[in-house]
Structure P
Amino acid sequence: MIKIRIMYWKEIPVQIEFSTSSIKKSVKLDERFQFAVDSLSMEDGSYGSDDYLDGWQWKDKEEIEEEFTEKLLNEYLDRYKYPQDLIKKTTELLKSGKRDESPGAIDDWIIGN
């Protein structure tokens with residue numbers, strides 16, 4: 001069994017962790033996700049503050065009954081596509097007061113995009 005967790009900064013995913021009883025592997029998503037975190041944290045005023053640090057958290061995503069292989073890891077990572085308008089859309093939500101900062105809130109923009 002493989003347990004999969006996602007590291008989020010507020011609503012933005014940045015890293016995926018795969019673990020079994022004997023293996024643990026963490027992989028960063030496309031560096032543009034981190035750029036989006038930096039941009040949005042500057043926009044919302046949290047950059048360099050405790051609020052920024054408090055925004056990081058792991059979220060259990062799923063458990064799958066498969067053997068851990070590099071192919072499986074790569075296929076899972078391939079699901080997380082960086083949307084070209086991520087920074088623009090999240091900034092617009094912030095400015096309109098409609099931003100949902102909860103981990104996974106924008107996964108439907110990203111997964112399988």
Structure Q
Amino acid sequence: MQADQPSSDEELQELLRRREQELARSSAREAEEKARQNAQKKALARLVFTPEARQRLSNLKLVKPELASQVEEYLMALAQQGKIAVPVDDDTLKEVLEKVQPKRDMKIWRL
């Protein structure tokens with residue numbers, strides 16, 4: 001029984017090492033895929049948006065990243081389907097943003 005123990009430990013170590021390698025490869029593949037998708041998204045954004053509109057989206061991402069991503073993906077999908085004129089300029093983007101999120105009425109109270 002003692003003679004089998006070292007080989008079992010070695011087999012276990014080998015299995016663990018293989019599993020770690022598989023996880024590392026899988027993680028690397030996922031990172032590559034995500035980088036490729038981001039590159040495609042940026043390339044499409046360059047085609048769909050004017051520089052001013054891209055700048056406005058970048059500014060919006062700093063304040064409201066979810067809203068900016070949703071609007072960007074929506075407009076890119078419309079552009080791919082041919083349902084919106086390309087390139088989307090800053091004024092068009094402003095109109096879409098105002099429709100999606102109307103300006104709040106600000107009231108200033110004096111004490």
Structure R
Amino acid sequence: MEVKEVRELKVSRKALITRAFRRSSVRWRVAECLFKINPDASYISEIAYNIHTTPTNVIGALRGMGTRYRKEESLVNLNIVEEIDAEGDMKLYRLTDFGKEVVQMFMKNNEFLP
């Protein structure tokens with residue numbers, strides 16, 4: 001890839017992430033919650049409790065769900081959050097290193113603060 005193509009790819013990825021956060025304040029609050037407990041992971045109901053929303057909304061923000069929370073704009077799909085299989089059916093969610101950089105960048109630049 002040429003430098004110009006890499007730069008355009010970075011710009012388009014940033015635009016997609018910005019759009020995802022602007023379309024859903026829940027996505028931003030989930031990312032911010034996980035940033036505060038980083039490097040620890042958390043489960044859906046705990047995240048929902050901490051950001052004062054329903055577990056269904058958290059699932060949508062993390063993994064996507066129907067048309068309200070598009071899968072291509074989900075935090076897991078954007079590589080902002082990683083899903084960890086715990087014992088049994090339980091899944092934990094943790095901010096990736098890339099996700100930490102994204103949240104720090106948005107906080108620093110005040111690009112999106114609900």
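Every number here is computed from the coordinates shown, using simple stated rules; none is lab data. What you see is a predicted model, and the numbers here were worked out from it, not measured in a lab. Cβ atoms are built from the backbone, for glycine too; each structure is taken alone.
Consider the structures P, Q, R: one of them gives -10000 for helix-only ellipticity at 222 nm (-39500 (n - 2.57) for each DSSP H run of 4 or more, over all residues; to 500) as calculated from the coordinates. Say which. Before the final figure, lay out the partial values.
Details: P: -10000; Q: -27000; R: -17500.
Here the read-out was taken from P.
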To test your reading of the models, identify which of P, Q, R gives 19.0 for mean count of other Cβ atoms within 10 Å over residues 34-41 when calculated. P
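Out of P, Q, R, choose the structure whose coordinates give semi-axes √(5λ) of the Cα gyration tensor in Å equal to 24, 15, 14 when calculated. Walk me through the intermediate numbers first.
Numbers: P: 27, 15, 11; Q: 52, 22, 10; R: 24, 15, 14.
Matching structure: R.
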